[in-house]
Structure 1
Amino acid sequence: MLTQHKEYSKLSTALEIKSLFLKREDLHPYGSHKGRSIPHMIDTYVKEGFNHFAISSSGNAALAAAYYANELNEKKKDKINLEILIGRHIATKKLRKLEGFKNENIKVTMHDRPLQTLFTITKDQSVKALRQSTDDLALSGYRSLAEELLEIPKLEAVFIGTSSGTTAQALAQYFVDNKHKVEIHVVQTSSCHPIADSFNEDEIVNEESIADAIVDHTAIRKSILVDLIRKSNGNAWIVSNDQIRSAQEITKINTELNISTNSALSVAGLMQAIYTSRTWKGSVACLICGD
């Protein structure tokens, strides 16, 4: 098992559900659940002959790539090169972490439009883009996460903070393919909610979210993911800053864990689902994704 999942009975009692597990992807060696998929992508493309990668990300995907590239380069004689393209509004905490990886093989550069810069760089076909939002190789990287979640007794539902939808699609498809009836619930923010819009008819008060990892307004995986969510009997939720703070607070009181705003999305979505009278006879899992 790469990360622990633990039942928190005090928190489940506070939320008035039978059983709640927190899947601690924030404890992954590469910083988040993105550490499942990004290394898998790099390994696969290295076998295909690539040694130069580029990624447009100001968050956990960039950090996972930096951790893994640094680890590989410490072990391998033939180094790989990684270019990390970040936006100018990156959180200070994440910027400091990324800058700590800078060396002759790992570059971190700031751009007004990092994704457009990625497209330009990867016109050189020797440079491989690491794009989970469009590359289906990313989906297979989450197989281990799906398998670990299924170790939870009587698992009935999984709540996931979602940007591009890659993780949610991977889990949902794995559960369907292996005939496991597990609801998938994705959670998005009041400032970015293209997937959740398909499940929400209420007027949304848009605000700049304190959960800064949800940024994919295009959501290329939307149509496939929405269909998988509906097949699972799941849903998609939009949470406000106040709801995120409430999720952090109730988690802290009942588990003593200080979870990040991005990690709190799953708990905030669960709280919304409970408010709308969703119930489960078995276990629910919330993905604590990382910073």
Structure 2
Amino acid sequence: MDDFISVAVPARLANLEYNQTLVNRNFLQAITSIIELSQPRIAKSDLIRVGQNADGGYVISPEFHSYVCLNLGVGYEVTADIDLIQNGFEIFAFDGTVPNPLPEETSYHFHQKNIGYEKKDERNINLQRIFQTYLKLQNLDLLLIDIEGHEYKILERELNFVTQAKQIVVEFHGLELLGDEQFSERFISILEKLMKSHYPIHIHANNAGGVLPIGGASWPTILEITFLAKEYCSNVINFGPFPTALDFPNTLARPDVDLTPFYGMEKNYASLARTVLGLP
């Protein structure tokens, strides 16, 4: 009998009803604002996927004219770069943490540099210098930003260069910090500025990060957002479902994260938010 109790009680405590995140008012207000700002619009062209059906793939619009891409944060998984090259793209890639993953590709211009702003670090380079060096980037179709948390600094300091791209894909990290007022205000400010020239057209949770249980739904700590210049978007809201048919789990060993409770027509997480915020 003792053996039975020692097994059953921990199993019971692991049930989902006990896995609740202690949310505060700022956290829920921040999520509500972020959802409003990142709610996808319907693009004028059907979206496509480039890269493998796992981590490293991106969902984007096929609205290409210059076929020029700037990739910040390459890593070792480059199936998206290969797909883009096969479709006629010239890619300028920067990552100080890996060697050139495609040394034989003549249209792949790799630089072992990180985007950074400490002048003493010779491995750092900023967007201003990149754009001044490579004039082709002045007519930029696609900007990929996956730099493990450093995206906020770039989007704050050099947004004028970022928004020169017709299309921007950003992986936002650290969303477990939304309860921190300074972080949430910083993130919301970035989204508000991006929305002046671009609309979000696709969202996907990276399941390689954790999730925060909120009102029976799971909010991701890493969120991938594709932005497209407004002229290529309709003003029609896309309520999903999310993930879409073009999406796949970043980590195949885990299920994909359902964002529909946050971005769907009926935002199910909101019942908890209204209670905590004291709203009817």
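Rule-based calculations on the coordinates, nothing more; no lab input. Keep in mind the model is a prediction, meaning the values are calculated, not measured. Cβ atoms are built from the backbone, for glycine too; each structure is taken alone.
Points to keep in mind about this one:
- Rg and Dmax of the Cα atoms in Å derived as 20.3, 75 - corresponding label from 1, 2: 2
- Which of 1, 2 yields 2.5 [distance in nm of label points 7 Å out along Cα→Cβ at positions 98 and 218, calculated]: 2
- Ranked by distance in nm of label points 7 Å out along Cα→Cβ at positions 58 and 210, structures 1, 2 are topped by 2, which has the highest value.
- helix-only ellipticity at 222 nm (-39500 (n - 2.57) for each DSSP H run of 4 or more, over all residues; to 500) derived as -7500 - corresponding label from 1, 2: 2
- For 4.4 (distance in nm of label points 7 Å out along Cα→Cβ at positions 122 and 154, calculated) the corresponding structure among 1, 2: 1
- When FRET efficiency 1/(1 + (r/R0)^6) of positions 50 and 194 (r between Cβ atoms, R0 = 35 Å, to 0.05) is computed across structures 1, 2, the figure 0.70 traces back to 1.
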